[in-house]
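Computed from the coordinates by the stated procedures, all read-outs in this text should not be read as laboratory data. These figures come from a predicted structure and were not determined experimentally. Cβ atoms are built from the backbone, for glycine too; each structure is taken alone.
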Structure 1
Amino acid sequence: MRAFVSWSGGKDSSLSLYRIVQDRSAEITYFLNMTSEDGRRGRSHGINSVLLEKQAAAAGVRLLSRGCSWPTYEEEFKKSLLFLKGKKVKTGVFGDIDTQEHRDWVERVCRETGIVPILPLWKEERNVLMEEFLDAGFKAVVVSVRSDVLGEDWLGRIIDKKFVEDVRALGNVDICGENGEYHTFVFDGPIFKKPVDFSTGRITLSRNRYFLELLPK
């Protein structure tokens with residue numbers, strides 16, 4: 001069964017892919033990433049598109065990118081699903097944990113395009129997910145945070161046990177960042193044939209979020 005991964009470049013999509021590969025429940029043939037209208041950055045996490053391409057290459061998977069604005073996101077997403085369906089891809093893998101509103105959206109757009117959704121992380125306990133991510137050998141860096149819950153000093157931090165402890169100590173932040181408290185870029189791990197090299201650039205503030213620019217090497 002051919003499948004795509006709804007790919008953000010972050011830890012949840014990476015762990016979802018890892019689980020699918022481990023249990024051999026599908027053949028992952030594409031990463032699907034929605035980008036800014038100019039195609040330069042991922043729409044969800046703001047990650048440089050060249051780095052997303054490098055992730056896909058390191059994973060040995062083709063990357064399908066489609067530019068969109070937020071108002072045209074669903075329309076363009078559906079077009080992407082129909083394209084993939086034409087490539088005999090029947091299943092989509094999504095990294096949601098427990099945001100019901102987003103699951104409802106995923107199930108609806110998949111139903112309307114004839115794709116079967118799989119959510120490998122759904123309703124999993126947060127500590128279990130973070131431990132599995134770290135124990136599997138994944139390496140990720142924080143690239144975006146909500147300015148109302150985390151300061152810009154969290155940008156650039158590596159996801160490790162100390163990071164999880166520090167987030168848990170705050171008390172008001174989901175340790176997996178499921179509410180958008182933070183986003184990550186995964187640069188190494190068992191899904192990759194080699195690490196994805198990058199350097200860091202400037203920090204910006206936009207719409208109540210701090211972003212750390214990552215640059216391909």
Structure 2
Amino acid sequence: MRLARLLDPWLYRHPFEGRSARRYATVERPGFGDLDDRLIAGWRADLAAARHVLDLGAGPAAFTARLRAAHPHLTIVCAEPSRDFAVPGAGWCMVRAFAEALPFASGSFDLAVCLSSIRHVADRTAALGELRRVVRGALWIVELDPEAGGDRCRNHTRAMSSPVMRLAFRSLVVATAPRADDIAAAAVGAGWRVAGVHADAVQPVYIMRLE
């Protein structure tokens with residue numbers, strides 16, 4: 001916990017820019033493997049009922065592309081603070097915006113997704129409050145799980161091309177991620193209700209549904 005408190009504001013509570021954006025897109029993001037497809041399958045009911053979806057902190061839009069392919073009926077808007085990632089995509093709208101001040105009207109979205117992005121928000125409580133304002137349905141948060149064991153971490157690092165990142169991933173990235181209890185408490189404070197949370201069986205992430 002002490003390591004997390006020390007590293008969190010310096011390394012993680014800001015967007016990926018420049019070299020870090022390129023590293024995430026090419027080295028780190030591929031480690032999630034088939035997680036995107038499994039999430040989409042697990043959220044089938046929410047996605048079938050939705051029309052407008054917000055992908056907050058979409059990064060290189062890997063999840064967005066998979067979601068668009070699986071559910072072409074959706075209108076997907078990505079909100080991304082990084083100059084490197086906030087570029088137009090095929091089949092979705094990309095808006096450069098910070099989570100603490102979303103440029104959308106209240107109740108604009110049926111559903112929102114934060115996939116490995118809530119940890120990079122400077123003020124998570126403010127961000128969750130903004131999400132409560134613009135989302136009229138559910139919010140899915142998927143974040144690295146500091147409780148994840150070695151097997152789940154290795155499932156991620158196996159696909160990473162950098163030996164340095166493979167060595168550092170568990171101790172400097174996963175172990176310093178925000179705990180599910182802390183995100184849940186912040187969400188409740190912002191007006192959400194925690195409908196469920198569970199650890200993914202394959203990847204070192206937890207999955208939280210807020211209503």
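Summary of values
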| item | result |
| --- | --- |
| Among 1, 2, which structure scores highest (criterion: distance in nm of label points 7 Å out along Cα→Cβ at positions 18 and 34) | 2 |
| helix-only ellipticity at 222 nm (-39500 (n - 2.57) for each DSSP H run of 4 or more, over all residues; to 500) derived as -8500 - corresponding label from 1, 2 | 2 |
| When FRET efficiency 1/(1 + (r/R0)^6) of positions 162 and 186 (r between Cβ atoms, R0 = 30 Å, to 0.05) is computed for each of 1, 2, the largest belongs to | 1 |
